[in-house]
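Following are the structures in question.
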Structure 1
Amino acid sequence: MANSPIEPRFFESIDGARLAWRELGEGRPVVLIHGYFSDATTNWLKYGHAEEIAAAGFRVIMPDLRGHGASAKPHDAASYPPDVLMEDGKALVAHLGLSDYDLAGYSLGGRTVMRMLVNGATPRRVAVSGMGLDGIVHTQGRGAYFHNVLTNLGSFKQGTSEWLTEAFLKTTKGDPLALLRVLDTFVDTPAEALSTIRPPVLVVNGVDDHDNGSGEALAAALPDGRYASIPGNHMSAVMKPELGSTIADFLAA
């Protein structure tokens, strides 16, 4: 793991929102996008994934999504139009002047990566984790689950999935109002649009992660998709060293 905290840097996205990113390592750029309720530090730094990827020769670039982490968390609906997370991702790539780079994401970060791909992003290689086909083509299914959690905080029985999700929200000090708005940004990607994605894509999921549908089905829907499994479910796979090493090995191949 990184020995000391990495301070965020900031840029202004397309609407002037002040968004944060962190960097680790030197070499070929790879942008890693975290999941919903999380942030770059929790998703990529805490369990050593960014360090593993950096050690493979990469400049690891880790944004905090709008509404998360050190990035702006406005509460007004106008700040969360459909696909704004995709636009933010493309804005960061443009801000950093990246033309030859790789792209990876976990959960909502994986969905954001897929939205970037079908909207003109041209990375060399792509890794998507914690995401299945259902979570790409039918975003509101999972969105409804999170809407229920965020609008009924404090009401869930200990040990339930909803209780665990709320507990994770507390650990990341998430802003419930901003995170509710983030749900408005979700956009479905039609299966036919997936057939237009050209870069090789690795889908790597926890063997017990079924939260967003089938990772194997997502890989099969892509022209150059492949699938790998690692230990864990949706919440625990991100803690496993295999996540970072599998992504690093794929990107470095």
Structure 2
Amino acid sequence: MLAMLLPGCGSDSVNPTPYQQTIAQGQQAIEQAISDPEHPVAAISVAMLKGGNVVWQQAFGVSSVPDQTRATTQTRFNIGSVSKVIAALAAVILQDRGLISLDTPIIQYLPTFTMLSPEYAQITTRHLLSHSSGLPGTNARNLFTFAPIPGYAADTQAELANTHLKHLPGELAVYCNDGFTMIEQIVLALTGQSYASFVEANILAPLQMTNSSYLTSVPSGGSFAYPYANGTQYQEFVNAYATGGLSSTPGDMMNLAAMFLGAGV
């Protein structure tokens, strides 16, 4: 929505506040969304990066509907499948360290991985990350829960052992969550660390993404945007960490974006 407004905003040298018009229009659109009685939205949080600087960061609405707690820029939202970017980053970190090659079959790193279709032995890490592995799709068991349930990735691997490929590895690309879940198993096999621990130590901490985490347990602190439906508020746990389990803020995600824009620095 905001990107559509950017071309008409002028340059920084003309406007002392970068993207002032975009920010004003964005604020207006967000306020309208939050106040829409037919399609109510509890909270929205936004950040915009210009070069290496965050030129706009703001939260709107409430993180807790019953308590009417105001959302802040530190309020964490589950970022869903944007979490896959972190999984891909974890994989190329392993490659940079010489632990894997993206085009080597994953059975070399995860020998316990098996499927009913013999072609499973051709699946590479690149196939997993590009949705072209041929894995069936998504293990829905304990994917979304109201309490943390460990072992989702191992359960998914066990499930795949009893299934067939739906196409040959590399033949075509079809959106596939299970491929990213297998990245969790590869990280564990090669580093001895759980995926969540590896990401925390090697990505979140170095990038100072201090308001980002995987909900591997009931959080004892931090501010979260809580889903609210039919008069009930709850905290949702996404146990598929690599494919959709990161809770973060737009500000933290701008740290990640700045690293990509800086060619890895």
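For the read-out semi-axes √(5λ) of the Cα gyration tensor in Å, a value of 24, 21, 19 was computed from one structure; give its label from 1, 2. Mind dumping the intermediate values first?
On the way: 1: 24, 21, 19; 2: 36, 23, 17.
Here the read-out was taken from 1.
Comparing FRET efficiency 1/(1 + (r/R0)^6) of positions 108 and 124 (r between Cβ atoms, R0 = 25 Å, to 0.05) across 1, 2, which is largest? Result for FRET efficiency 1/(1 + (r/R0)^6) of positions 108 and 124 (r between Cβ atoms, R0 = 25 Å, to 0.05) over 1, 2: largest is 2. Among candidates 1, 2, the computation of FRET efficiency 1/(1 + (r/R0)^6) of positions 76 and 212 (r between Cβ atoms, R0 = 25 Å, to 0.05) that gave 1.00 used structure 2. Of structures 1, 2, the largest value of FRET efficiency 1/(1 + (r/R0)^6) of positions 84 and 244 (r between Cβ atoms, R0 = 30 Å, to 0.05) belongs to 2.
Which of 1, 2 yields 16.1 for Kirkwood radius over Cα pairs in Å, for residues 44-115 alone, as computed? Matching structure: 2.
Assign the value 13.2, 38, calculated as Rg and Dmax of the Cα atoms in Å, for residues 100-155 alone, to the correct structure from 1, 2. Working shown, then result.
Details: 1: 13.8, 47; 2: 13.2, 38.
The correct label is 2.
All of the numbers you see were taken from the coordinates with simple rules; none came from a lab. Only a predicted model underlies this, so the values are computations on that prediction, with no experimental measurement involved. Cβ atoms are built from the backbone, for glycine too; each structure is taken alone.
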